[in-house]
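Engineer: I've put the structures underneath this note.
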Structure 1
């Protein structure tokens, strides 16, 4: 998993030189042969966004999403001069939950369109199957992926973070579960819901 917090820590990567690192890493597999989750694309988009528009992605998100959702207290790491766009965002639990509500409501929050509805629908529909990540024993197995959203069975989709964060959504049931923990074993976190959903 390129640019995961685990990789950065294990390889002792300097966050200020991650752009050079990701632009020069050797890709081991042929395109379209294996699904590997990584944080590279959002970071590259953040870099290009800043170079093209001279606006930091964090500032753009603050102005266009966070301010409109009354998310005021947050911290976002920097990788060199850039917002990582994919990781390093620290939110209050109530604000973290708001992001799940935004996704469940197809980009609408408090009756305001924050993100175009069509984009959220596209983001949360199956784009690619992930047989190499599927584990039938998990409560929410990763059947496939949308755009940085995992698609599970029974109408569930989710986002998970490597340090024990989850946003679990079922649009049909109008259900949003947000979890902020420090448990690194993601399977243990979702097991607490077995029998309840």
Structure 2
């Protein structure tokens, strides 16, 4: 009886030690919030025979997970569509109208990740649900992780960049004009460039 009690006590003690180690080793997921002052969301689209550039001024984003295991992270990102800016007030008003983004009806463009797949080195395919202009589709974004660094005030920062192309017609943004000589006034493919710097929350 004494020997059995000692073995049972030893097993319970070992289990408690392992549980304690697990609790101590389990680091809570880190949360990084996009710093809009040091981030940029830009686009380019063909107009006639040149390209027009613009960006969005108002956006937020959160990356949650272990920086040592980026594949297990989750990402949410929101753009206020009314913040579009091409440095031309008349053009911006048209882009905000029902001809294009219809910002009063569709005030936000959103992305929420569902899967992150490492592609080697600092490259990742981030798949998620993308919603724009009332249309929601699964979208995979090629993301480059720029690494981690501490700023002079002790804040930990993470960098990410995305370059991709979207077909605006896939999201119901179809307005165009046929030219007399053939072709269209505005292109369908929109080049997207996103550079993000995110700050770890304390």
Structure 3
């Protein structure tokens, strides 16, 4: 399989320092809103990368649910592979890709587990089938399709649906943002916001 001639031209937008905000969160929101306007599929989906206890990289797609207290929030099973990784190494990388806008955003930060109360509150807002799925699935453990269906069916029949103790939220507190804008001739724009020792945001451009 040879993909060497498969190329995409990037010429939709450009990124200039004079148009930047001082606050990377405000700039993230500006790009996120534009991603929605450009009809990018699932703009709140991002690739979460962690490091396992074996010092192996792990990546998967998860959904951003909110930004609160400067943290990017997502929910999962604490016993999942990502939960185990975070327990071993509480740092993560996020990658948002907006193909229709020819943009991506990379974020790196420290991960903390959110409160049980917040998990219960969010769990109650999920569709009932999603609640049942969270209860039926011991995420990242070996199982069969039949076993999962049987567990979900029993839970549905019993009607006793509660937020599992092993399920809840994580917050990623960024110390690094990279805003990438595709450009003609592969001279892509890469603008960095990075936390300094004084906790202020330093801003600079990287070569593509």
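Throughout, read-outs are computed from the coordinates displayed, never taken from laboratory work. Here the structure is a predicted model, which is why all the values come from computation and not from measurement. Cβ atoms are built from the backbone, for glycine too; each structure is taken alone.
Engineer: Of structures 1, 2, 3, which gives 0.90 when FRET efficiency 1/(1 + (r/R0)^6) of positions 108 and 156 (r between Cβ atoms, R0 = 30 Å, to 0.05) is computed from the coordinates?
Structural biologist: Numbers: 1: 0.90; 2: 0.60; 3: 0.15.
Here the read-out was taken from 1.
Engineer: For structures 1, 2, 3, which has the highest computed value of mean projected area of the Cα convex hull in nm²?
Structural biologist: Numbers: 1: 11.8; 2: 17.3; 3: 15.1.
If we compare mean projected area of the Cα convex hull in nm² over 1, 2, 3, the biggest value is for 2.
Engineer: Here's another thing I want to ask about it. To which of 1, 2, 3 does the computed value 42, 36, 30 (Cα extents along the principal axes in Å, for residues 52-163 alone) belong? Please list the in-between numbers first.
Structural biologist: Numbers: 1: 42, 36, 30; 2: 45, 35, 22; 3: 44, 33, 32.
Among 1, 2, 3, the structure yielding 42, 36, 30 for Cα extents along the principal axes in Å, for residues 52-163 alone is 1.
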